[in-house]
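Asker: Please go over the structures that come below.
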Structure I
Amino acid sequence: MRIFRSTSDIPNFNNAVITIGAFDGVHFGHRKILERVKSLAKEIDGESVVITFEPHPRKILFPNENDFPMLQTLEEKLKVLSSLNIDNVVVLPFSVEFSQMHPREYIENLIVKYFKPKYVVIGYDHRFGLNRSGDIYFLKQYEKTHGFKVIEISKQEIDDKIISSTTIRNALLEGDVQSANSLLQNNYLITGQVVKGDGIGKTLGYPTANLKVNGKDKLIPADGVYAVLVNILDEQYEGMLYIGSRPTLKGSTRNIEVNIFNFNQDIYGYEISVELLEFLRGDMKFENLEELKTQIKKDKEKTLQYFEERKGQNPIKNIDCTVAILNYNGLDFLESYLPSISDSSVNQFDIVVIDNGSTDDSVEFVKEWYPEIKILELSRNYGFAGGYTKALKSIQTKYTALVNSDVRVEPGWLDILVDKLESNKDIGAVQPAIISMEDEEYYEYAGAAGGFLDPLYYAFCRGRIFDTIEEVNEKYHDEIPVSWVSGAAMVVRTKLFNKLGGFDDTYFAHFEEIDLSIRMQRAGYSLMCLPESRVYHLGGGTLDYMSIQKLYLNFRNSLKTIIKNTSGFKLIFLLPLRLILDGVAGIKMLLEEQGFEKLKAVVKAHFSTYYHFFSILKRGRKEKVLINENRVNYPGKVLTKPYSIVWKYYILSKKKFSDL
């Protein structure tokens, strides 16, 4: 994360997505805004920029206000923003002169002049400029003239936990650390330098590190004893913290001192940070040092008990996987199938709904009924390929499960697939068996029990060849290497997906998972189908299998895949063969319903491909560079069957995979 501390230091940002605010505490509401900033920056290949102020504006605007402590020092705030993967933070000095800036000047001479943003993301109640007279409506007046768009984070999004910095301050001042930590989504942090004390703790058998807190305005929670974690350099220790004036010793000043468990090093002068976990008791006055020593012993026993119980509270492991569901106007699907997703694993995992610019109420539905599910809102419909490619740049987990919105999953389906990836680092992606939701006796068109390719890149499945779909049977229950994994439900290595360029967004939809699967194999990774894991796909729910548009996309995208992933003599050989076979298929379609429209779709697919031949070739060369940069085995060989599936199916009448 880059940090700039004046306007003179600000560089020319690339497609800046900015937000502005004090962000004291960087709490739950702030994070809603920051998540949107990051996702928009990823979407447009830009940079996330947080503009904040030092000192806090309230300190300048209300200089006589003494009861407004800060939840964070500036350095603590910057540390949290860095942990959230913000690209840039600009810390602007806040002064009386700055506060007198007219809203128009604020926009033209600050926001536009220095940042030239593509998006400005602000909360519903954001105010700026002289007398806080500027608001979102004022800002929107500049959208067209200065080429940016204002994104408002609604009251519902920010306040769904009734959160504010004031709420957190009050909780801490009452000793309610757990509530404060929940709203902060972090443990409350106190940072400071270890200074010499009077040695009373050591005399009592409980040596303490006395802390001189950074920042005179830093909020210090209620007096008492706390269970804490202590961070010293790169190590973390358990401990108990005392805050108070030491009434037993007739002290008059407030002390902050921490007893660090299993630690005896000299750290005078070191800067350490203390994370508050639990309030154990309030400050107390004792008759003598012996009574104090007895109480400290009880405090330590209680603290150790707390840590022991804390270790047993979370036996469930996190499988480091996100289930990502792409949605476009899919309210009905989300209502029907989203409930099953929560049973994907007995372990903890993330769920994100990626919204592709929906115009229905699907986003509002998820926010209201599934507030625990993260929503990643894209500004428009990028299609299946573009939507996932842009969204996965924002996903940090090791694995991502790509699941269609019209899919219902079996409990535990995810564990089987993730376990396979964990056991073999050379597997790039895996898929479950995909069963028809309408008739569970049969496989489903989009993936069945594993996808394959013939030498001409015609795609078929174990359990589905062209339009012939087989019944679910034991013949196909074994796990096998496959040529491609289904976009209806697949689990990929997130970093690998991104490093290889994700799906080709020019495909829009269909065949993009096959293209990616081929690139993974060229990089030396294998692909697997594990039928022990099962999901149920509505099929054609998001785009009817019989639609002319789907037919066009399938033919066009399969041709693009050939051009990008083959070269030289092989390409010269394959394209004419595909032209002939696709022509025969198109003529055959004339005998079917909408036959002429289908033939037109096939012809259009070929013309579009040849017209864009060199741009497709150029894309293929770029992808080849990514493949070579991320190769694990050489040579990477694409798994294809050694026969023409067209010949087997149409000439030899081999309609079942088991007959091939």
Structure II
Amino acid sequence: MTPRRRTRPFRKVLIANRGEIACRIIRTCQRMRIKTVAVFSEADQNALHVEIADEAIGIGPAPASQSYLRFESILAAARKTKADAIHPGYGFLSENAAFARAVEEAGIAFVGPSADAIDIMGDKLAAKKLATGAGVNVVPGNAKPAATGAEAAAMAGSIGYPVMLKAAAGGGGKGMRIAGNDAEVRELFPLASGEAQSSFGDARVFVERYFPNPRHIEIQILADAHGQCISLGERECSIQRRHQKVFEEAPAPRFDADLRERMEAQAVALARAVGYRSAGTVEFIVDPEGGFHFLEMNTRLQVEHPVTELVTGVDLVEEMLWIAAGEPLRFGQQDVRPATGWAIEARVYAEDAERGFVPSIGRIRRMVVPSPAGQQDLRIDTGVVEGSEITSHYDPMIAKVVAFGSDRRHAVRSMQTALDGFYIRGPRTNVAFLANVARTDRFEAGELDTGFLDSEFPDGYRPNAPEGETRDVITAAATFAYLTEEARIRPMAHTQQVVVVLGDEDLPCRASAAEGGYDVEVGSRQLAVRSTWLPGQPLFHGRVNAKPVVIQVDPAVEGWTFTHAGVTAHALVRTPETAALAVHMPKKVPPDGSNQLRSPMPGLVLSIAVAAGDVVRAGQVIAVVEAMKAENQLRAERDGVIRRVDVSEGDNIAADDVIVEFAEAEPE
């Protein structure tokens, strides 16, 4: 590797972003002794990225359109703080060619590719044309946008179903819909177009062939302004929900070396064809027959870049800074070592996985993050702390959990342990869902494709009930918790008889005191539970039958709620006498809400499709609600007659607000 001549590429860098990615860029700049400037909206004035930067400057009100997306405000902040470079991170203005051009015209270095490259690759139609000319395999489809749903249906007919309606601008799963016939194309076209306009300010939608359940593989490239371009290997990004990635890893499991080499060659060829510089990602789908097809090029740093950094040892943010300063790459393709070890990333979001993954907002009341110091094979990238507010203005990502191991098996185990110990209370999160996924047989085996979640959760995500080893772990922890609390109140006998109530199941247990814990008999099963846990601690660290366990513990009115291995269960411990009396207690019946349609998420009511007196059928669209820039169709869950509409177009609503009420009698 050729050493750098300068001690640092820039004196001061402004980060035109927020949250996790702003914090991540700041940390590399700190290591490189580069001063940093954070920008913030009124909603972010107390945010973590503001706290850790050397300087911070406000740029406007909470809505991104009035702050993080305003060229003038960000450029004014850069001039005021005398920043000599701007790093856009990902999202917001990171792939906005006009912004990149304005930065360069202001005499400030843009830490990213040229505006021309962003322009071409940001337009998926132009990108496909360039890719075809560079000899890159592309997905079959039309080379022009459709003007109407009828025109899109005609295009789809010539391509062959199923098809994808796809926004010509932007990415991240916005403006994308899958259709299996002409009727679906006509129905979904205005939704895809509207979402594209809302997300990217560009309503153009085109049609291309959709390959059911392919693998989603992307190639990380680095290119400088001196004609050098190299690949840093592939990432597996197949586990997706609504076209947005959930888990990513490097290298890709069960991946053919020859296929990797061909994909890397095409990624580099495309980058050269567009005159690319900086870090970039070329995304492909790999069909079940092993053919691969170009999807798009992301002209920015990817959310999932840490997995590549961990297996290659390359800090991508550092390389972006040197390239933006005009320096040549300090290494060539021959210097890039093969992947060392294995890295897996999981995205932790503020969302309610049990209600269709709708966004969840609110203040983080308690947050305990697994410590990389205690788990050396772990990296946590986050932009929030305890007390941070998750609002509806921005993407609800809380953190990225990145686990590393000498091989995939070790990386998976590290991820499972980390997710068990990722404790957040306030807004709902997807942590238990991620932990559930990480323990599926297919995930552990590395058998991945984009249909993974639909296959594993065909009826939508529902938490698993405690069973097998997980039930034993929770039973042991509940017994330990109960006896530990009781021992603080009164002297305890060496052996105790208790009944652990898990759901509708009563589990008689015999617990004997032992050094560091208890030996618990549950039927014929012997559970040796050892821990230093004390009441009030949110995490139970210990061992059950010598196996390390981490369990989340929440006190309830009676007993506790335990979360472990993707399972959340309420456990109540009783004496045998109390358990015998409890069977005579009446059961509380939950209220009947079947005559109402409630919003599963907070958002803006874009449209109401029904009125009082209308007869509707199950599956019929009732309303469209925008949340986090995504349009969500709310449909009737049963046949019925609308008795009353409780909201109007343009209303801002909260989760669980009633949208419509049904008459008691169903239509004949």
Structure III
Amino acid sequence: MFKKILIANRGEIACRVIKTARRMGIATVAVYSEADRNAVHVEMADEAILIGPPPAAESYLLIDRIVEACRRTGAEAVHPGYGFLSEREAFPRALADAGVTFIGPNPGAIAAMGDKIESKKAAAKAKVSTVPGYLGVIEDDVHAVRIADEIGYPVMIKASAGGGGKGMRIAHSRAEVAEGFKLARAEAKASFGDDRVFIEKFIVDPRHIEIQVLGDKHGNVIYLGERECSVQRRNQKVIEEAPSPLLDEATRRRMGEQAVALAKAVNYDSAGTVEFVAGQDKSFYFLEMNTRLQVEHPVTELVTGIDLVEQMIRVAAGEELAIKQGDVVIKGWAVESRVYAEDPFRNFLPSIGRLVKYRPPAEVSRDGITVRNDTGVEEGGEISIFYDPMIAKLITHGPSRIAAIEAQSAALDAFYIDGIRHNVPFLSALMNHPRWRKGELSTGFIAEEFPQGFAAREPEGDVARRIAAVGAAIDHVLGERKRQISGQMNGRPVTRERRRAVWLNRWEIALDVARDGEAVAVRFVEAGGEAGAPHHLVSTWKPGEGVWHGTIDGAAIAVQVRPIPNGFRLAHEGYEVAVSVFTESEANAARLMPVVTAADTGKKLLCPMPGLVISIDVAEGQEVKAGETLAVVEAMKMQNVLRAERDGTVKAIHAKPGATLAVDALILEFA
């Protein structure tokens, strides 16, 4: 077994590999760019080597820097994680030349399967069902349009060396193909150093299901069940689960056996993933094979009990798989949510900055429920513009799908992040979406259920009552603290009115609130003015804590708490609402206050996120139509097209290509 390994990656996956290596008694070496000098993975590793400036192309993507780091530290093997160099055939060859072992598949398998065009050819040769498409070299956008016309719309444009949703576009028309081809090539070049793309038929209402395979260097290959990854946004996975609610045992076996056959055909010898697009009728077609560890591998680990990183290390060291196909048993259900630094209320635009507060839910395993948080950040750390915006992967496991979902929902409610915008409210809303809970999924789920994007929602019904009750309980605790500080007035104890008006934004709920032993008793006031039966809220919450953990009538609940002027903002199950708790006299005065409205910025194009201006596509004095491209801004390796929301004339342009802009920086004005 290896004594020391180097992890050629960063962030949560580097931390994930270090944890397993440490458990196995293997020393670790981290590599880092100047932007990651104080990163968590650098602190965790036994040694760390600086490999270059912040841009990945000048640090993490340079093979010679990694090889030199191995030479300097005496690392015997390298785990590539995912992304970066993990699927570059040249990387394991360079390591082999330096006498260093690659913890991943052999270069031949990477060549055959890592390239998405070549993998489809290999799959077709192995008589694996594939999606209709064009796998040759596409010369330009005109050629791309001609191919799409022949295949039939809609089509998918995908980077040959891609992954993670980058370099990928769905096109429904000739115009969308031409534009999507250019954007996909640019993203592929920036992310993978390879601008080749291919085009295939886009299956309508599809599901994305993948099979985890594991092979060794002795010809043994097994499959470890499937993962459903259909909940995607912009072709990037958002939520994954294992197993899939679609498959039955017979379909699972057919997909698994086909994945194993393909892996054996290319002498695959590590952890890898064979991805399929599946119809609602359980038909399936090969998409691609990822010759690396997947982002979503934890859900497979939790339902099988198999540490995939450990297996990769053991296989790379020449060990034979100790696990046979018959040993693989799927137990329970696991769900993973990807927590990103992005603003769901501004069309998921990237958010960068310092994590002023970072308080993930506690990692636990008790009463049949497991909560796991794979992360590479810590409080006070910086979310950089140079890398993927992932903050963490939150994974829960339970005896059933609904149990895993309930655990995930509760964990998201307890995931407290401040300093940047993040997608926890959106993930929380997804966990409580009826269609998700029913398992009625497709890759179009988010686009279909949130056609106008994700917007702030007004809570209603039971959710509104829970939030109001917690708000009243928090206010009561704050009041008790104030009375303890103030003591007595004129020799008499300070008393408190029971009646309260709780405003959720400006929607009012009347309550009676009083202390009842260890609990706060809350009674909702009905239309006739009478208070109903009491609801008892029990919590150890103290002022200043970011999450109110407690019970309402014995049922556990977590609500995020952020102070704001004249109240606090509460977040629960995807709802974020400003809460004010008034006495009756305060409420009478508050009702007379005018409502403040936001300033109109309709005649300005503001930069929606920190990023690099790739192009300005209009000129001063030009008339533009709604939907026309105004500019392209790149952030976190993704190119974002900014379009006109209405017809107008460009009055002035304030930004130039190549400029780095802050969020809300002025790009151009309309007349």
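Asker: Thinking only about mean projected area of the Cα convex hull in nm², for residues 280-623 alone, which of I, II, III has the largest value?
Answerer: Once mean projected area of the Cα convex hull in nm², for residues 280-623 alone is tallied for I, II, III, the winner is III.
Asker: Here FRET efficiency 1/(1 + (r/R0)^6) of positions 16 and 432 (r between Cβ atoms, R0 = 35 Å, to 0.05) was calculated and came to 0.80; which of the structures I, II, III was it taken from?
Answerer: III
Asker: With distance in nm of label points 7 Å out along Cα→Cβ at positions 200 and 576 as the yardstick, tell me which of I, II, III scores highest.
Answerer: Across I, II, III, distance in nm of label points 7 Å out along Cα→Cβ at positions 200 and 576 peaks for I.
Asker: Thinking only about Rg/Rh (Cα atoms, Kirkwood Rh), for residues 72-215 alone, which of I, II, III has the largest value?
Answerer: I
Values in this text are rule-based calculations from the coordinates and carry no lab data. This one's a predicted model, so the numbers in the text were calculated from it and none came from an experiment. Cβ atoms are built from the backbone, for glycine too; each structure is taken alone.
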